[in-house]
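Structures follow.
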Structure 1
Amino acid sequence: MSFEKTSFEEFDERFERLFPTSNDVTLVVLKGHLLMEEIVNGFMVDLLANPTAIDVDQFRFAQRLRLVRALLPVRHVDALLDSAEKLNTLRNKIAPKI
């Protein structure tokens, strides 16, 4: 998902539709992580001059976050990326237990 092609409003609608309204913490964390990964991947595609030169799937999520941070000239999405890192840590703690 490239954010040049898809607006944040469209992503918000997608998020509202796909994010579970559940008390199942594992489901919420895993689904939230997938949606956050979609956002980070969109940032990567938008920020890279030639995104087809690399295979985004070869990077772990934490590496993608660091790459997005490195590519952004201004720290205007630090809170989002900080949250993504915390969500990734939580997901990594939960995933082996399921």
Structure 2
Amino acid sequence: MSYRFVPDGNGWRAFGVSSRRAVSLVTRRLAGTVGIDTNKDHLPLAATDGFGNLGRIGGIRLNLHGQSKEEGKSILVIACKKLARALHRNGARRL
């Protein structure tokens, strides 16, 4: 594992590189897509079928008002995990 540190406007970012073998991705054109956006108070999502037709819209509300930066990150991580579990369990069409 090797690391590279790069300065940005707020400090430094660390990038790690490993020598693991590349994994081939498998996609299915007819499986459809899911788009997720981030906003200050919710994570909206839209799902389409394999032909690009809108199938479902929804999202998760985020209660970030009055939370610290670390608490906000934790809330966002939990919300992303909920979305990932729902997608894995139900598929995009039945969110």
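Coordinate-derived values only; no laboratory data. The model shown is predicted, which means the values in this text are computed figures rather than measured ones. Cβ atoms are built from the backbone, for glycine too; each structure is taken alone.
When helix-only ellipticity at 222 nm (-39500 (n - 2.57) for each DSSP H run of 4 or more, over all residues; to 500) is calculated, the result is -21000; to which of the structures 1, 2 does this value belong?
Comparing all candidates, it corresponds to 1.
With relative contact order in percent (Cα under 8 Å, 6 or more apart) computed per structure, which member of 1, 2 shows the largest figure?
1
13.9, 41 is what came out when Rg and Dmax of the Cα atoms in Å was calculated for one structure; which of 1, 2 is it?
Values: 1: 13.9, 41; 2: 17.5, 44.
Checking each candidate, the match is 1.
Ranked on mean count of other Cβ atoms within 10 Å over residues 10-17, which label among 1, 2 comes first with the largest value? All intermediate terms of the calculation are to be shown ahead of the outcome.
Details: 1: 11.9; 2: 8.1.
Max of mean count of other Cβ atoms within 10 Å over residues 10-17: 1.
Among the shown structures 1, 2, from which was the value 2.6 of distance in nm of label points 7 Å out along Cα→Cβ at positions 18 and 66 calculated?
1
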